[in-house]
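Where a number appears in this text, it was derived from the coordinates with a stated rule and is not lab data. Since we're looking at a predicted model, the values are computed, not measured. Cβ atoms are built from the backbone, for glycine too; each structure is taken alone.
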Structure 1
Amino acid sequence: MRLILAPMEGLADVYLRRLITAQGGFDRVISEFVRVVDQLLPESVFYSICPELLQGSRTDSGTPVRVQLLGNHLEALAANAQRAIALGSDGIDLNFGCPSKTVNRSQGGAVLLREPDTLYQVVKAVREALPEHITVSAKMRLGYDDTELMLDNARAIADAGATELTVHARTRAQGYAPPAHWHELARIRSAISIPLIANGDVWSPADYQACSQIAGTQDVMLGRGAIRHPDLAHRIRQNNETTLDWQRLCGLIVQFWREVRADMPEKYCAGRLKQWLNHLRVAHSGAERLWLEVRAERSTQALDRLIHNLEPDSDPVRNSSGQP
């Protein structure tokens, strides 16, 4: 079993990556994407998106972090992959799954699923630019509008030399609408010789078991499930369906707010808190009540007072070994 924290632009940032991996259970994190156009990016761009590079490409709790690149310019992708590895990234991941209209209009992300040969060329360019022992992984969806090219795309990525492939079990057109189509992942697994990592709609240990059985792989990438349930990976390993109690979750919210307030420009802090609470409230009634209190509040000082009132008697964050 390998459990990997998904790349989620603007959501799974360094603050949530730090907090979620501290709960234990994750083998790896994929960073938010570094967007590559047609040139070698300065080191500062990589450090901004993946600050973990400054500490051995690991989170504070020791979970390895892999930089994800997005784009289609072969030479620029190869050069930026080399730079990310030189900065210490735990391999390179290639984004063929982003559904953003803005990204797709610039020929990045999921739109490339219309062109299996382009996928092949992108992966091949990055693979050949790096030493053989460096992992080159990729993430895709089942397709763009439909699944007609699903197997062609997966084979193109594998044949070009990718080490492993993660597949979000929806097309770009399906967005995030339920259900995830895990049965399609079984078809992909049978069509490629490299490891398959399943992704989509794993909200609980029971979902993990079902996804693993249907897709035929024990390796799963957790996305929004881990945002709503920060201890999900740990509970999957324990096969424990008991979710975080409200007191413990309050402690995590307090920690998150402190770190956001310490590092982010003040004008962005309130929005960042509300974004996470908007996910938490789907799964936790206490978070719903807190969301109703903070959603219209713009003053960070007022939010400071609200969050301070949540502070529990003890620190809920697990130690650096990831254990309770």
Structure 2
Amino acid sequence: MGPGNRPLDLEWLEDFQALADTGNFSRAAKARAIAQPAFSRHIRSLEEWVGVDLFDRSAHPTTLTAAGKRFQPLLQDVLAGLQNARAEARAAHDLDAASLSFAATHALSLTFFPRWLGSVESRLSTGPIQTVSDSSHACEDLLLQRRVQFVLCHGHVGAPGRLDEAQYPVQRLSEDVLVPVSAPGARGVPLHALGTAAAPAVLAYSEASGLGRIMRAMQDKDRQFGKDFATSLSVVFTAHHAALLRTMAIEGRGLAWLPMSLVADDLRSGALVDAGAGGWRVPVDIRLYRQQAPMATVAEALWALVTEGTAGADAQS
């Protein structure tokens, strides 16, 4: 077997980098925690594998030859690539160990998701499940980065998000509606109401919120709101999460458009009342997006149930 065909030991590459960094065989060997004679043999073996001298041993400190200077950045790319490959492999292992991985927006993780998952588990043996609850924008990031298999969120045909624009597969699981709600005042009248002369105080969604994206689109486009509707509101508080806006609304701080799935009990108990006299409601979908690439077997089985319409059929809001 000629020098060019001999096996390459990855340790030689790290030894090369240590010598290039220190310019001294003794210090480099110490940094690599090996005896200097063995270290020197590694460097010579690497040079034999490459076919040229990589170091000028006559210089003090030891310097790279022209070939060594060309070899070094390419070697650094190889080592970085190997580190990334190891990290990706470990991440893939961890993801596969959690047979199902979801990112769900906060509102749906509190309401719809637990019931829906229970219905899925009655039809499918799922194994370990990993769930992340965050803003719509953060959930989209996790799917785009292939860190989860599914994203559960609200959606509207008039307000496409990044997953829609990237044409990720999606299924509609159920329906919901955004209702303008307020704490009640005297005789149950909303403290903050729409359709009055005064601009109502509004608890709004931030840019990272998918519900905020939907509301902004509807206020801009939907005839029921009117062209200048958004300018007639007085935004007094902004947050990512519907659950926080719900708490602020109950405290009487303003009105908020909240999912019926989140506030149905509050409306029944009187903790919140409809601030729009039955109007200004926005129907929305509850959607499940999936990875574009093939997934673990159980994840594909879940998607098949969703596509058939049998997953979560009894988890309607």
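Taking Kirkwood radius over Cα pairs in Å, for residues 177-216 alone from the coordinates of each of 1, 2, which one would give 11.8? List each step's numbers first, then the result.
Values: 1: 10.4; 2: 11.8.
The value was obtained from structure 2.
Ranked on FRET efficiency 1/(1 + (r/R0)^6) of positions 17 and 161 (r between Cβ atoms, R0 = 41 Å, to 0.05), which label among 1, 2 comes first with the largest value? List each step's numbers first, then the result.
Working: 1: 0.90; 2: 0.40.
Between 1, 2, the highest calculated value is found for 1.
Matching task: 0.50 is the computed value of FRET efficiency 1/(1 + (r/R0)^6) of positions 113 and 289 (r between Cβ atoms, R0 = 41 Å, to 0.05). Pick the structure from 1, 2.
Values: 1: 0.50; 2: 1.00.
Of the options listed, only 1 reproduces it.
Out of 1, 2, which structure matches 1.7 when distance in nm of label points 7 Å out along Cα→Cβ at positions 153 and 241 is calculated? Walk me through the intermediate numbers first.
Values: 1: 3.4; 2: 1.7.
Checking each candidate, the match is 2.
For which of 1, 2 does log10 I(q)/I(0) by the Debye sum over Cα atoms at q = 0.10, 0.13 Å⁻¹, calculated from the coordinates, equal -0.56, -0.95? Please list the in-between numbers first.
Working: 1: -0.56, -0.95; 2: -0.69, -0.90.
The read-out comes from structure 1.
Of the structures 1, 2, report the one carrying the highest value of relative contact order in percent (Cα under 8 Å, 6 or more apart). All intermediate terms of the calculation are to be shown ahead of the outcome.
On the way: 1: 17; 2: 21.
Across 1, 2, relative contact order in percent (Cα under 8 Å, 6 or more apart) peaks for 2.
Of structures 1, 2, which gives 0.70 when FRET efficiency 1/(1 + (r/R0)^6) of positions 57 and 257 (r between Cβ atoms, R0 = 30 Å, to 0.05) is computed from the coordinates?
Numbers: 1: 0.70; 2: 0.00.
Only one of 1, 2 returns 0.70 for FRET efficiency 1/(1 + (r/R0)^6) of positions 57 and 257 (r between Cβ atoms, R0 = 30 Å, to 0.05), namely 1.
Using the calculated result 2.7 for distance in nm of label points 7 Å out along Cα→Cβ at positions 121 and 137, pick out the matching structure from 1, 2. Please list the in-between numbers first.
Working: 1: 2.7; 2: 3.3.
Derived from 1, not from the others.
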